[in-house]
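Since every read-out is calculated from the coordinates, none of them should be taken as a lab result. Every value quoted in this text rests on a predicted model; they were computed, and no experiment measured them. Cβ atoms are built from the backbone, for glycine too; each structure is taken alone.
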Structure I
Amino acid sequence: MHISKVSLVNYRNFERTNVHLQPGVNTIIGENGSGKSNLFRAMRLLLDDTFATRRHDLEESDFHRGLTDWRGHWIVIMMEFDNVSDDEAVQSLLLQHAAEESSGDTERATYSLVFRPKAEVRDGLAALQDGDRAGLAELRATITLDDYERVFLGKMSVDLTDREEYTRIVGDFDAVIFPSDNNGTAPTFADEVGIKIQRDMSLWREFSLSFVPALRNVVADFNDPRKNPLRTLLASKSEEIPEGDFDDILRKVRELNKDIESRDDVQEITRGIQKTFKETVGETYSPTSMRIQSELPLEASDLFQSLKLYVGEHGDSEPRRLHEMSLGGANLVFLTLKLLEFEYRTARQAIANFLLIEEPEAHIHTHVQKTLFHNVAYENTQIIYSTHSTHISEVSEIERVNVLSREGESWVALQPATGLDPADVHSAERFLDAVRSNLLFARSVLLVEGDAEEILIPNLVKKIYGISLDEIGVSLINVRSTGFENLGNLFHEDRLRKRCAILTDHDQVFFDADPDDGDTEVVAKRKRRALASAKAGAARKIRLDDFAADNDYLDVAYAPHTFEVDFAETSGINREILSATVDEVYKKSGERKVLKTALADSDIASYGKAALQLATKAKKGWFALLLGRWLDTADLDGGPVLPGYVLDALGFAAAELPPETWVRIIEHRIDQWKGSRSTTSDEVAAAQMILDELKSGDIDIESALVNIERDTYADFRLIGLARAFGK
């Protein structure tokens, strides 16, 4: 038996979403603030017996923050279970309370917590005339949390994460239309919403759920009796001690207490306190009796729980106290004790066992993270991790992953494997190593095919515009091939609803490649290779265009030739930067002269060949690093220029830039042009004046960009960026 789905409606940062889970190990991925802890809290409200009894009464802050007014709305937390045990007791419980059918065995059951207005408030909403906004506002003004009830329900059949179904059951607050029967009262929808389960029959009593919280300050947790897992384990074991088995130890403790109390130095302190009292406040106000007493526990359970754990980390010769350990070591001890606590809990033979582990990666070595993920497994137990560790996501099967992603003011759970056939899932998983698995955390993605793009594009963006790809929410992933479909498959309306731009080479020929009888074998071979690449590039374009067609989350941008050639083609300044690297790549002066002459030529056949020759000679990855160093030192008319197709890819992926980011970009571009050999001080002053107008709110971004282009002759590198972002 396992949880197959968790549905959340109007709960905290979730307006409506479904988290789909599989038997065994599952992973919830999301950035900080995405709602991983909120999801776990919702699950615990239904299933955690250490949590449920004191936290069912929800608060105003538990309503979805995107609601303009929470009053009248419902919070719904629904769990769906699959592969329900055929054990007679299990069937009896679930058939009575949570199964879909009222008779016969079941393999699917639901269990829900609904926080909704009480019947009289629902009746008041139902009595409103359609469209009566004033009446609705008047009624809502009287609603408080005291007018709400929380109910546990089984056999829910309606999907309240469906907006239309929610409106049909709860009501339309915008149109002021609420369901009512002929008597003007609200219908119960009992056959759809479900059957009430009495508090004393709540299913958490039949399940075993353990929660391992995020490992943030475990030393403090060890000092807190309520959170110390060692105390829980010791308390559990102390209950198993047979009567009389501890008597000999307790007799020795009593004797030890007496020996401590009767020591001369202890008695001397006692007499000293009594004497000081009398001398200070007099006989009348002094205590009539006093003693210093040793209080070593005299109950087996208390004595057990007074024990302390000492641990020696790997390589230590002696164990030491927990607060003396490294953060990672203390975290591992805490996690180990929580897992052992879970084993003790599962021993009570519950219907189903669930283990929630929140962000286990804190201060833990990457190898340990992966080992932990692989090794923590229990029979008949569903384990759910939450994480923002790429190392854990790397070893997670994408069929068992939910990615929490922002959509507007809410967050939703996305399943990257939905609708993919097993071969596509396998292909994607082969590519999701620790480097590329960060696309699961990204807000948007740029897929590139090689090291040059991976190294240079972030450097170019930072150099030219003063911002990083991370700042605009773009993760650049090097696929190291042209097999973009393996990862591109994940971005789709049914899977990851995030923008993904594919950046690849069209590989079209940039010189005369027609065969000639006078060609040497070297030239002929170069032409054949170029034509073959062009043919492959054309076929790749057809394939990728078809792959991305009708997918709003995918787009493909093509370098007309290759990255190095098109970087050179974009501007003469770029070719000057390439030329600056020649001396480091070539040792012979003759070769240097030939390359520099070719890069200074205006013919793409000359400088294109030179750019490729440089990259090939130095090896593309190394050349990209070398070129990146020159980008930092280049002071050539405002620096390099980013090829237009790269801008197009960034524009699709990031979609838009905040006004504050545009201001920073313009500031950076003005700084880049100050003192440039081809920009006058008047042009820089004009651009600065326009920037000041933008900052003061006198003009908008679009006007600022147009005015800078109109009032200056210098290429401030803004027009291509503006076009890519639709400005």
Structure II
Amino acid sequence: MRTRHPSGRAVRAVLAAAVSGLALLAVLAPASPAPAASSRQVLSAERAVPRPCHAALLPPHTPGVAARPVTASADGVLRARLAPLSGAEGDWDFAVFDADSGTLLAASAAPRSRELAETSVAEGRHLVVQSCRRLGPARTVSLRVDLLARPPGSGPAPAAARTEGGIRHSSALPSGRSGYRHLYEYEYELKELARAHPSLVRSFVLPHPTVEGRDVSGVEVSSHAPHIADGKPVLLTLGLHHATEWPSGEIALEWAYELVRGHRTDPWVRGLLERTRAVIVPVVNPDGFSVSRRAGPRGDFTRFDYENKRKNCSALDAPSSHASGACGANPAGRDRGVDLNRNYAGFWGGVGGAPQWYADYYRGPAPFSEPETRNVRHLVSTRQVTDLVSLHTYGNLVLRPPGALDTRPPLDEPAYRTLGARLASRTGYRSEPAWRLYEATGMTEDWSYWATGGFGFTLEIGPAKAHGPYADAVVAEYTGRAPAAGAGKGGIRRALFDLLAHTADPAGHATLTGTAPRGRRLRLHKTFRTPTSPVRGADGSTGPPLQVTDTLVSDLVAPGGRFTWSVNPSTRPYVAGRYGRDPQGPAQPVAELVNPPGLPPENTGFPQDPAADRVPFTVLGPPEADAGRMSVSVSWTSPRTDWDLYLLDADGRPVAQSVTGGANSEQAVLLDPSPGRYTAVVVNYDQTKTDPDDWTGRVTFQSPLPATYGPSESYSLSCSNRAGRTLGTTEVRVGRGERVDLGEVCARPARGAAFTPARSGRAADR
């Protein structure tokens, strides 16, 4: 963003005008973790002017602007907040500028008037807080400015916002963007899209503010977007669960621009948006992202490498000695917070979600303990999200459930695998179940899919960095240009369109039809309980699973006469059953891996450096043997030694791996391995003992597990009038790919007899 710097005369004029209202002098108490100095003031503006408040420090008496000066008397973190007063909410934004140069230091542009911005300040620095009334009837708003002490041991001072000059709208992206956005730019662009295209784009605020009090916002793009209870299937796109994974938010927002542009220029896109609704939340974790984005680059992944912060800003479970201070300047540094993608209820508490508060993969104290994951839960639970994609970096992967191997593939595995392969064909990524990357629990799609039946994927964007150069990590990956793996294949752009086309396809979800008078509200409701994993404790113990209650409620406002409602299957995959096959032979006996003589040299560069132990073995086929699961395991004495394990097929291609650290074993698993020759490659990554700490290993086989089928579940469907009076209810069972005609749903009494709907299409719900 190019920031215009006003002249010194202009700055002095702004200050003079502002001082007439209030000059805030912050007096800092150096050791206090609470606000050491603060000021509140009511700001007013007679006119609303839709403009970016962060673009420049504006002259005095500019319509729609109220500016106030701030002077810091000591070093610290300046935190400014706007809050609505009683009455109309409106939309106010604000920005903090350096008073001497006019340089932008921090800003906030959330959809309402609940704003938060922070910046590091030094003693004696003069600032201007510029507040702008953008839209709405609210003429007044409350401004609070606090100066926070940095607790002892909180590391180096956080950087001010990096306002990279020269970012132009000249790239191949739909927005033309050529550099990473800040949080305030996301916020402003989302609501500007809605303001500029009111019938196509609807802006929304999710119900749970973050730990620091920020609104989490998004947009939905569809023909007649404001009519959200229209029965269309929903594709939900999520970015920035992890704060340092900046490309994920960029691509999510570019997807919104893409749909707006396509609706105007491409009849095929226009047709998709007539039949679907694309819901987009580019920044799930605004607190963490704000810290990461404004941090100075270090790149060492140490405690105070805030740019590589992964988690949110929660201080849950942190000891009191590490719980004080602002999120971007605290004694725990980036270690404080919860990994949001381990906080969902899907098998929470199991493998891959750390119980220690300081771990990068800390799962939180309970499922959905964090406001950010409760926001996503709200979206998925109140809409028929038939497809979901959670964007992450990195690994060039398309991942699908399950995240933990013992969960077993769902009955939908064949269709799930086919759809994943389609996305991979566009991105050049590898498509596989999430557990093959590493086992993890509490992930977004592992909850959403098993609880609702809506297909969910994780896209791990790019090959090697959390946020690489923008031209490579965003522009090339999105558009399908070199050096991205999807060069010439369509890239993430084409993959997202394929996913939206799947959302529109009735074979990918269920369909309800019937008749109802215009304006009647039809509601699908289901409440159920699902166990988590047995809960692993920080002391190594394992406790019983927790029971998590979910409620799914979605509405359709009848258009009058016939209606069509796209929904997820009534039986959730968790109870529907598991995919499998009958054995065609006995289990193959255990095969011991013979360790070659000597110790290979230490090797941290495999496969570029091929030095390793290589042990071939053979997998037998039917009728001699039938392997449903093959486990290759190696172990050694000390967890300070580190061996890595790779599994190659007969052509030398990697088919599985295990490369964890801090343990004394590795295990690589392959389901339904093809008969033939394989090679276990054991790499001596690190030896920390004086005497050689060599490995022993074996290959074990298990027979295939047959498919299992569980009980069916139903939705409760009700019809109510505009006054909320229930006019009729019925129970509905419907499977993926099925179309059920409910008849006149509002004609049956609320306590009516059992109703059997007419079905058509395939029966996929058991």
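For the structures shown (I, II), distance in nm of label points 7 Å out along Cα→Cβ at positions 285 and 501 is largest in I.
So helix-only ellipticity at 222 nm (-39500 (n - 2.57) for each DSSP H run of 4 or more, over all residues; to 500), computed for just one structure, reads -5000; which one of I, II is that?
II
Sorting I, II by Rg/Rh (Cα atoms, Kirkwood Rh) from high to low puts I first, with the largest value.
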